[in-house]
Every structure is written in structure tokens, then in C-alpha cells.
Structure P
Amino acid sequence: MTTTGSAQRVPMALTRKTIASQVLLTGWRRHRDGVSHTVSADWPKEHGFYTSHHEHYHPLLLTETIRQALALLSHTAFDIPLDHRLGWESFDASLIPTALRTDSTRSLIRLTITHTEVSRRRFGSARLAAQVVATRNGEPLGISRIRYTAHPPAIYDRLRGDHADARAATARALPPSPALDPSVRGEQTSLEHATLSPLGESNRWKLRVNVANRTFFDHAHDHIPGLVFLEAAAQATHAMSGARHTLPTNFDAEFVRYVELDAPCWLEATPLQRRAPGIVSTRLTGRQNDSEVFSIRVTASEYN
């Protein structure tokens, strides 16, 4: 696709991040078709979370890159004000494992993002859908599809009620519960990033949330971010696998309700399926206050 004009810089505020070291984007361009954009990013050579997967980047680094890119485009390409609250309804992604291998070279990421829906609603809300094709250093990295919303403060406050204030909600967050034993969660998951608490069963856990974790919570949130659920699905797959290392390659997620910080969230995984030698999958479902809040199918590769 043909781009127009020179690449534009990315102000940190438009990525919805408040810690400069967590910002991944470096520039963006419009395409002449009016619906597509290219967003560029640099991936860090070392990171406490995103480079923890034994010579591979964590696949959720691509997810976070996409999240920042969609926030950027919502404000620049679609004129959604900064005070609107963004939220994902669904997310799926397929990645190429070999493209995630870490090395000493710089990782130049290019996202070609095509919005297939931008629906404006009454009182300022919007619903958007996007398809993403990602490359790393010019080679295919993965594809993704996302559906997300943007709500102005008045509507968001009505939707969230007593939980709308992010600082107050963060202050009410439950303390982190005990983490899985290191022998179960594996060396690729540090205590800081552990998202599963044991319940004495091999496929059921309590969601473990640590609002002091600056990868997941670089600012106050009024609810638990979707990245935490995706990581919980990855960790559940690893725990059930028993392999020394696992690398998620596919996610298919539905985010049904906001998940509150001040109430426990219970997780249950379906029996692990082995689709091929070294390829496993499961579906993780989250429930809170007797309602399903999310469902994520994850496929991962096992390796030593």
C-alpha cells in the first residue's frame, strides 16, 4: 500500500502510557486508501517480562505494541479525544515462533493496520474493528484482529458506576494472593509477573493481580487490564503442559465484562489438548461475581 507524507512522531500521551521506558512506538504514517496506517516500533533487547521466554520475545509484546498503536490511531486518525476510555471486546492473534527469537540485532517492528469498522454512536461513543499485519525486520511476524470501543467520560462513568474512578479502584484492589510454586509456574514466570494462585486443582486457579507491577499497571486502572488475562491463559497452559518451556503462538479472546480489582476472579481451563507433537491448547474462562467475564483459547509450542 502507498503511504502519504513523512512518518510522524508519537507523543507518549497518545500511547496511554505514563512510563517512558514502556513506550514501544516510534512513528506512524497514513495510507492513501484512507483506512490503513503503518505504525513503527522498536522492541527492547532486554525486558523483565517481554524477554523472559528463553531466547524468545514473549508474544504479548506484540499485543502491547498493537494496543499502543490502536490508542495512537484512535486519537490521531479518528479524532477520539484523550479523555475517552478505550476497551477491547475481542482479540485474536497468530504468531510465527521463529520470528520471536531474540538476538543481538535491533528489532524493527512494522504494523500495517486496516480499520474495517469505525462506527460513531450517539453521545460520542465509537466502536472500531481493525486487522493488523506485523513484520519484524521485514520478515512476517504475525496477524491479529481486534474489536474495541471508545466511550466519553459521561457514558463511561455511567457504565462503571462506583468503579469509574481509577485511583479509587486501584486503592481498593485486593492484595496479591499466593503464587504457584516455582516448579509449577516454571522459570519463564517470575514471582513479580505470576498471575495464578493455587486452589489445589490442576486446572482451576484464582487470578493473582499485583497493581504494583509496572508492566501491567504503569498507571492507575479502574479495572484489570486484558493483558493480565492473556498472560494468565499463557501461564495456565504452561502449568498444565509440564514442559520446561512453552511459547504461546495463538490467542483467541473474548472480553465479556469489566473485571474488578476489589473482588476475586476465578479461573478454569479445559483439559489440555495435544494437537500435534509439541503443540498444546486449552481454553481459560474467568468468572467474577457468578458471571463469566472473559474466555481465551491459547495454543502454545512446547520446547526444552
Structure Q
Amino acid sequence: MTARVVCLGPHIVDVLVRPVGVIPPGQGGALVDDIRITAAGTAAGTAVDLAKLGARVTSVGAIGDDTSGRLLRMLLEEYGIDTSRLVVRAGGRTSATVLPIRENGERPSLHLPGVTATLTAADVDPALVAEADFLHLGGPDVLGGFTAAAVPGLLRHARESGTTTTLDLLSGPESPDFLGDAWQYVDYFLPNEDQLRVLTGRDDLREAAGVMRDRGVGTVIVTMGGDGSLVVGDSADGEGVAERIPAFRCAVVDTTGCGDAFVAGLITGLHQGRDVVNAARLGTAAAAQVAQGLGSDAGIVDLAGTLDFWAARADEVGASPR
């Protein structure tokens, strides 16, 4: 069956330029190889990748009634994503980022926050969450008052409804306290290594994952860029899991959206009935495909192509998808 996923959180328009070595001084100019505009953010970027992998996705977030908002909605709808639950703020600005991509894939950013943090509890239909297979909460650390007012109840409602929850971060909160006791309702927490270290104050990633598990998180999956990922949680038989998954070897063009792709691949793998480690390997394959193109929607074509990518390089991650 097709996975039904709600992606809730930041919806951002990305403008990507590559390659950018230096910004020309004064009124100077420079020629570049590529400029792209994509739907991005820890909710919208994940939504696009999930749709490409075959999920039925509904986006929930706040956007402006400006040109960027109309463009963002169009970009999402091109992939069949339901945008009817996006909240349009009259006179508001849609969150947007300009990303000058360096030759080595690094991506400094220039960001307009827009209306992302204006989401309210009344903007989210509890029935939508209850009917979904997965609720992906992207970037609760940048959702302003919504996080304290609505997120705990929303996550609890998902748990009571049998909806699996995934959560990642956009910036890097300095304490787990920003989510209070709601961590106990998070099935899969997917920070990157820097975020997890700042969040927990622990340098050792296994110890840091343990801190979040003590908070009640089911499984912590730490993404580490070119060093792969670390899965810390419980297996289906109740035994503990602490497994490192290598990254695929690939030519990196742009790392924008790799974390979002990893989440999309993980959710897809879990819905297929894969154990968490193999679901994370599918996430690794999705992220590697995105890294080889420009923008958060690059690389991934469909689920079959992503599985073929994994199968052709199975020795790199220690297992085949078949």
C-alpha cells in the first residue's frame, strides 16, 4: 500500500547558484553553470522526495501570499503533493534562501525567515494526523510558539492514533528542553551530528543518542555527511541496536537537502516493512542521489531507481536491498 505521510514544518523556496567561488566586488559579475529554484525546508524538501519515492504526501506549513508562495505551491503540486493544508498569510512573506554553492559542495546561505513561525495549533487538523501512516515533523526548533503550544499534543495524538512519528531539526537548539516531555512520542529522531552534540552537550555520538533515548525517543539516527550515519535504538525483537552505516561513495555537487532525502528514504523503507537499519540504508541511497545534483529535489527519480542505485553499490553499505 502507498504510504500516507503528513510533512509539517518549514516550507522554503531555495534559489541555488553554482559554482560560486567568490562574490564579485562592487558592480562586478560572473558567469555560472546553473541556477535552480526548488521547494525546500525540512518539511517541503522531505515532501518532494517522499512523493518521488511513491508516497501520498500532504504538506502543512505557513507561507505568504507573495510570488514565492505561489511558486512554492506550484513546485509541490508538480509532484502530486496535496497543498490544500498550507496556510497562506495575507501580506506575509514566504521563507526563502539563496544558496551560493561552492565547487566542493559547501553551501553558505542567505535566509529570509518569512512567516514560517506563525503556524498555530488551529492550522493543523488532528484528523489528518490520525489518518496518516507517518507524521514527519520538520524543524520544530524554528516554529516559534507553535512548538510549545501544539507539538506535544500533536505528537501524543499521533501516538494514540497509531501514526509513526519522525522528527528532525533545522537549526540547532542548545537543550532538549525546548520540546519538554514530548520526546516520549517521537519514534525516530534524525539530527545531524553537530545538532545532536549541541543539543545534548556530549561529544560521543552514542552517548549523545543515549541522552535522547533517556528522554523517551524510540530510535535516534544521526546523520554524519560523508561519514554515513549511526542508528541507535531497539530492534524488532527488543534487542538494542547501535550500528554505523557507511555513506555511498559519490561525486558531491551540492549537499542541500541530503538530510531531507535521508528522512524520505527511511520512511519509505519503514513502510515497506524493512528493519530500521535497512530502512536507513535506503535513506542513505536517497541522500547520495541528491548529493550528486543541484538542489534538494535533485537526483531521485523514483523508488525503483533508488533501489537500483543501492543494489549496484551494495558492497559499500554491507547489504543489498533485495
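The numbers here are math on the coordinates, done by the rules we state, and not lab data. Small disclaimer: the values here were computed from a predicted structure and weren't measured. Cβ atoms are built from the backbone, for glycine too; each structure is taken alone.
In terms of distance in nm of label points 7 Å out along Cα→Cβ at positions 45 and 205, the structure with the greatest value among P, Q is P. For which of the structures P, Q does the calculation of helix-only ellipticity at 222 nm (-39500 (n - 2.57) for each DSSP H run of 4 or more, over all residues; to 500) return -9500? Value -9500 for helix-only ellipticity at 222 nm (-39500 (n - 2.57) for each DSSP H run of 4 or more, over all residues; to 500) corresponds to Q out of P, Q.
A value of 1.00 for FRET efficiency 1/(1 + (r/R0)^6) of positions 53 and 261 (r between Cβ atoms, R0 = 25 Å, to 0.05), calculated from one of P, Q, originates in structure Q. Given that mean count of other Cβ atoms within 10 Å over residues 21-28, derived from a single structure, equals 7.4, which label among P, Q identifies that structure? Label of the originating structure: Q.
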